[in-house]
Structure 1
Amino acid sequence: MHNFRVKALAGIFLICFMQTLFSLEWHIEPTDSSLLLPEGWSLHDDSEAGRLSFIKPDNTVIFQLTVYPGSTYQSDQEMMDSHLRDLEKIESDSSRFLYQGHMVSLSDSIFMSAGNQLRGWFLFIDRDDYDYYLTGICSLENYSESLPWILSCLDGFSVDDEGRKNPGVISSLLISGSNDSAAFPLGFEGQRISFRYNPVREEITQLMIEREASILSSYKDPAEFAVAWKRYYQMVYRDSGTDLDELAADIQDILKDKTNAEKAEILLSWLQEYEYGSSNSFSDLLAPVSVVLKQTGDCDALALVYCCLMNKMEIPALLMASYQYSHSMAAVSIDRKGAGFQFGERRYIVAEMTKKVDIGMINQDMADMNNWVVISLDNPEEKNIYIKE
C-alpha cells in the first residue's frame with residue numbers, strides 16, 4: 001500500500017517539520033476551542049500565523065486547523081468559496097447544516113496537488129469571535145483506510161467549553177433535518193418517567209461508536225492502547241451525553257430529597273437490575289440511549305450510562321476499565337466507606353455495574369488498582385498550545 005507523504009501537499013499547504021508533541025486534547029489559545037485527537041498524532045507545524053497542522057503517526061493523514069478573527073468572513077459560505085475557489089477539483093460535494101448553534105459548511109473534495117490525487121474534508125465555521133477552517137487530507141488511494149480518522153478528528157473539535165458536552169460536527173451533519181422524537185416509559189423508584197429520545201440520534205451514536213472502535217483496534221502497543229481507550233470512551237460520552245439530559249433531570253427531581261450518596265446508591269441499584277447484553281457488533285458496546293431503551297448492557301455500557309447521569313446530577317463520576325480483568329466499572333465521589341481511590345482532589349468509591357452488590361464493593365480478584373485505567377469522561381487531560389497571530 002502506497003503511503004501518502006507530507007510532500008504531496010506542496011503548493012497548497014506549507015508543511016515544515018518543527019517538533020513532535022503528543023497529547024490527547026489540544027486547547028487552542030487564545031480561543032476557547034480544542035482538539036481531542038487520536039492517540040499518537042503529533043503537532044507537525046505551527047510556524048504560520050493562525051494555523052496548526054497535525055499528522056497521523058504513519059504520515060498518511062494531515063489534519064489542519066486555521067483560525068481567523070471573527071470579522072474576516074461574513075458567512076461560512078463565503079469562507080468556503082474563498083478557500084476552495086482555486087482548488088483543482090476533480091469531484092466535490094458540500095453540505096450546510098447547524099452545528100453548535102451556527103450554520104457551517106462542509107465539503108468532501110477530490111482534487112489534484114503537485115501531480116497527486118488527494119481527497120479531503122473541509123469544514124468552515126463562521127462565528128463572531130473567531131472563524132475556523134479545518135481540513136483532513138489524504139491520498140485518494142488511502143482514502144478508505146483514512147476516512148474514519150478524518151471523521152474522528154473533525155468530531156474531536158469543539159469551539160468552546162459548551163461544545164465539549166455536545167455531539168461533534170459529523171454527528172451534527174448526520175442528524176441535520178431530523179426532528180424525530182419518541183417516548184419510552186420507564187419505572188424508577190415507584191414513579192413513571194417518560195424517556196424522550198430521537199431514534200435517529202440513537203443510530204448515529206452507534207455508528208460513531210463503531211467508527212471509534214475500529215480506530216481503537218489499530219493500537220497494538222499496550223501503553224498507546226490505554227490512552228486510546230480513554231479517548232474512545234470520552235468520544236462516546238461527548239456524542240451521547242446530551243441524549244440523557246432529560247432523564248437525568250427527571251431522576252434528580254424524584255430524588256431531590258436524597259443525599260448525593262443515596263442518589264448514587266439508588267441509581268446504581270436501578271441499573272444493576274438491567275439484563276446483561278451487548279450490541280453484538282464490532283464494538284460490542286451499546287449506545288447509552290439503547291441501554292436505557294432495552295434495559296440491557298454490559299459492564300462498560302452500564303458504567304457509561306451511570307457516569308453520564310451522575311455527572312449531570314453534579315455528582316462526580318469516573319469510568320474504570322481493565323484490560324487484564326476484561327471488565328469495567330464506575331467510581332463516584334460520595335461520602336461512603338468502601339473500596340476506592342484518590343483521583344485529583346477527590347476520593348472515589350467503586351461501583352460494580354453487573355452484580356447486585358453495594359457501592360464500594362469489589363471482587364478481591366480485581367482489587368489491584370494498578371490494573372485499572374481511570375477515565376475522566378468530561379475532563380480529558382489538556383495541553384495548551386498558542387496559535388500565532
Structure 2
Amino acid sequence: IKLYSQVMMEVADSNDVPFVDLYSLSEQLYEAADEPFTFNGIHFSQSGYQRFAGPLMHALFGSKISWNDDLETLRAEVNEKSFNYFHNYRAVNGFYIYGGRSRRDHGNPPYTDAYVIENERAKLNEMAAVVDQRIWKVAAGDPVSDVPNYDATRKLYEVPSNFKTPVNILEPEAAMKTFTLADGYAVNLFASEQDFPELKNPVQFTFDAEGRLWVATMESYPQYLPPNKPKDKLLVFTDTDNDGKADEMSVFADDLHLPTGFELGDGGAYVAQEPNLVFLKDTDGDGKADLKKLLLHGFDSADSHHAIGAFQWGPGGGIYMHEGTFHHTQVETPHGPVRNAHGGVYRFDPTKQQFETFVSYNFANPWGHCFNRWGQNFVADASGGANY
C-alpha cells in the first residue's frame with residue numbers, strides 16, 4: 001500500500017492534482033494514539049472516524065479543526081443526502097432493476113420492474129438534490145425547515161395489479177382450524193397482528209433465555225419506497241402470566257431496512273441490514289437498541305429475499321447465515337476478502353472476527369438450518385422444497 005501511495009502521489013504531482021497520502025497520515029496517527037481507531041484492525045469505529053476527521057481536513061484544506069457537537073446539525077443533513085444517494089446507487093433488488101428479471105412486464109406493459117424501480121431511483125436523485133441545497137444553507141448559517149420537503153420531486157407510478165384472484169385472509173382462529181397436526185401435537189395462537197399491529201410481515205423469530213419471543217418484521221419489503229423511510233422492526237413479546245399467549249410487546253429497534261435474518265448473542269442482536277451485518281445493543285437498560293455497529297459489509301442484495309437470512313448459532317460458536325441465487329458477495333474482513341456467488345452458507349465467528357464460506361452451493365432460497373447431535377448440518381431450500 002505504501003508503494004501504491006508513493007506512485008499515486010507522483011502521478012498526482014505530475015498532473016497538478018491535489019493528493020493526500022492517507023496511508024502515511026493514518027500510520028502516524030495510529031502510532032501516536034492511546035486507543036485504536038478501528039474496531040477490528042481494518043475498519044474505523046465511530047470514534048475513529050471522529051478523530052480522523054480533523055487531520056484529514058487539515059491535509060485537504062490546511063485548516064485545523066477538531067470534531068465538535070456544533071457540526072451535528074450539518075452532519076444530519078449530510079447523512080440525509082447520503083441515505084437517499086446510497087439507496088439509489090446501492091439499491092437492493094438489482095436483479096430486477098438491471099438484471100435478468102428486469103424486463104418482465106407481468107402482463108402490465110409498460111410496467112416492467114426496471115420501468116417502475118428506475119423511476120423510484122430517479123426520485124431518490126431528486127431528493128438528494130433537495131438536501132444538497134439544505135446542506136449549503138446550514139453550512140452558511142441560514143435557517144431551514146425541520147425536515148426536507150420532497151413534494152416537488154417526481155411522483156411514483158401507480159402500477160395496476162395483475163393479480164385477479166380474490167384474496168381471502170383468514171382470521172387467526174379460523175386459520176388454525178385449517179392446520180393438519182401430527183398425533184400428540186397442538187397449536188395455539190401466541191401473537192397476531194390483531195393484538196399487535198406492529199407485527200407486519202414477520203420473517204424470522206427466536207426465543208431468548210428469559211422465554212421472550214423476538215421477531216424481525218419487514219414492512220418495507222421488497223425495498224425502500226421513497227420518500228417513506230423504512231421502519232422495519234425487531235419486536236420482543238412477553239407472556240407475563242404463562243398462559244401461552246403474549247401480553248406485552250416492546251420495540252427493540254424500529255429503523256431497520258429488510259432484516260432478513262437475526263440472532264441473539266453477546267448482550268444484543270446480530271442483524272442483517274443489506275448489504276451489511278450489524279450488531280445492535282441496548283446499553284442504558286431501556287429495552288431499545290442505542291448502539292449500532294457495522295461488522296461486515298459487502299453482502300450482495302440483488303434479490304432482497306435471497307439476501308443473508310435464517311441466522312442460526314452453530315455448536316462451534318459461529319453464526320450461520322444463508323444466501324440464495326443471483327448474488328455475488330464480496331466481504332472484506334480482517335483476515336482477508338471472502339467471495340462467493342450464486343448461493344451458499346456463511347459462518348461468522350464474532351469472537352475471532354472470522355468470516356468464511358461454509359457451503360458454496362447453488363441454492364435457490366435457503367431458509368432453514370439445524371444441527372443434529374453429531375453436529376451434522378441440515379439446510380432447507382424454500383423455493384424447490386429440497387432438504388440437504
Structure 3
Amino acid sequence: APKWYNYYLCGVKGIFEQIQQAHRGEPTRPIGMHVALSGNIPPASGLSSSSALVSAAVLATAYVHQLPLERKQLAAISARCERYIGTQGGGMDQAIAYLAKAGCAQFIEFHPELNATPIQLPAGVCFIVANSLAAKNKAASSDFNERVVECRLAARIIAKHMKFSNWRGMLRFVQLQEALHCTLGELEELVLKWLPKDIYTRAELCTHELEVDDEEFEREFLTVNTRHMTQFKLKQRALHVIQESLRVAKFREICERHHTKPQYICNGVNEKSNGNGVDDVTKPFTLLSQLMRQSHQSLKELYECSHTDLDRLISLSDEVEVGARLTGAGWGGCVVACCDSLESSKRYIEMLKANYFKLLPQDLHERYGANDFDDVVFATFPGNGAEIFQLNFVSC
C-alpha cells in the first residue's frame with residue numbers, strides 16, 4: 001500500500017506542474033514548506049481520507065506559491081494528480097472537498113466541464129456514518145481499477161457497434177450518450193442489446209468484439225495492475241453506472257420538488273404512516289430512503305464492491321426502515337444512512353451500537369468501545385469545502 005505521505009506529494013507535484021505550465025516550461029524555483037498534518041478521517045474507510053490529503057496539499061501548495069486558482073481548478077488538479085498513486089479514480093471526492101456548501105447536497109457534473117449545483121435537502125434530514133471496520137485500501141489492490149477497465153470496455157464496444165469511427169476514444173458513458181443524442185434510459189437499452197452476456201472472456205473480447213490481438217488488448221485496454229484479467233462483467237458494470245445516474249437525477253428531482261414544503265418529523269426510527277401507503281408529507285424522505293437502498297443493492301449485485309460487514313449494517317438498517325448504502329470505493333469501509341430528524345438518528349445510532357458494534361471481536365471492541373463507539377458511528381451534516389485559515393501570532 002502507498003505510504004500516507006505519497007498522497008501529500010501527489011498534491012505538491014500537481015501544483016508544481018501547474019506552475020511549470022503557467023511559465024510555459026521555463027525553470028522555476030519552488031518554495032519550501034514546513035508542513036504539520038492533523039486529521040480525524042479514518043484511512044481505508046470510504047470517507048475520502050486520501051483525497052482529503054491530496055486536496056489539502058494542493059490548496060496549501062497553491063497558497064504558498066500565490067497561485068490564483070478557482071475552486072473548480074483546484075478540484076480538477078487534485079483529481080488529476082491523485083492518479084499518480086496508481087488508482088484510476090474520478091473527481092467526485094476532490095470536487096466535493098472544494099465545492100461543498102453548508103446545509104446542502106451538491107449535484108456534481110463533469111461533462112462538458114466540472115459544475116456543482118447546491119441541492120436543498122428536505123427539512124430535518126441528517127446523515128449517519130457507520131464504519132464497518134473492514135479496511136480496504138483501493139490503491140493496494142486491482143479491484144477498483146478492474147471496474148474502471150470494465151466500464152471503459154463496455155462504452156467502447158457499444159460505440160463500435162454503433163459504427164463510431166472514434167470508438168477507441170469513447171471511454172465514458174457520458175461521451176457515448178452525447179454522441180448518440182440519447183437518454184440514459186435509451187443507453188440502458190443499448191447495453192442490454194450489445195452486451196447480453198453475463199461474462200466475457202478475454203479471448204471473446206479480442207476476437208469478436210474489439211478485433212485486436214492479445215498484445216494490443218493488454219496495451220490499449222488494460223491498466224498496469226489489471227493485465228491479469230481474463231473475465232469481464234461488462235453488462236453488470238454498465239447497468240450499475242447508468243442506473244445509478246438515473247437514481248441521482250431522481251434524488252435531485254425529489255429534493256427540488258419538496259424542499260419548500262413542510263416536513264413531518266417522526267419520533268423514532270421505525271415510525272410508520274397511517275392509512276393507505278405513505279402520507280404525502282413523509283413521502284419525499286421515504287423516496288430518498290428507497291433510492292439509497294436501491295443504490296446499495298446495485299453496488300452489491302451489479303458492481304460487486306460490497307462486503308459482508310457492510311451488508312450486515314445495511315440489513316440492520318432495513319429492519320428499522322432506514323435507507324443506507326456503502327460509501328466510497330467499497331469492499332469495506334463505511335455506510336452512510338439517511339434519517340429524517342436528529343431524534344430518529346440518535347435511535348438509529350443506538351440500535352447499531354447494540355446490534356453491530358457491541359458484538360465486534362474483542363480487540364476491536366476494546367479499541368473503539370472505550371468511547372462508546374462514537375468515533376465509528378455518528379451523525380453528520382453537510383459543511384463547507386476546503387478553506388485557508390491564517391493564524392496571527394503575537395510575539396511577547
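Bear in mind that the values in this text are calculations on the coordinates, not laboratory data. Every value quoted in this text rests on a predicted model; they were computed, and no experiment measured them. Cβ atoms are built from the backbone, for glycine too; each structure is taken alone.
Some observations on this one:
- Structure (1, 2, 3) behind the derived value 39, 28, 24 of semi-axes √(5λ) of the Cα gyration tensor in Å: 2
- Computing mean count of other Cβ atoms within 10 Å over residues 103-110 across structures 1, 2, 3 gives 11.6 for structure 2.
- When FRET efficiency 1/(1 + (r/R0)^6) of positions 151 and 319 (r between Cβ atoms, R0 = 30 Å, to 0.05) is computed for each of 1, 2, 3, the largest belongs to: 1
- Structures 1, 2, 3 were shown, and relative contact order in percent (Cα under 8 Å, 6 or more apart) at 15 was computed from 1.
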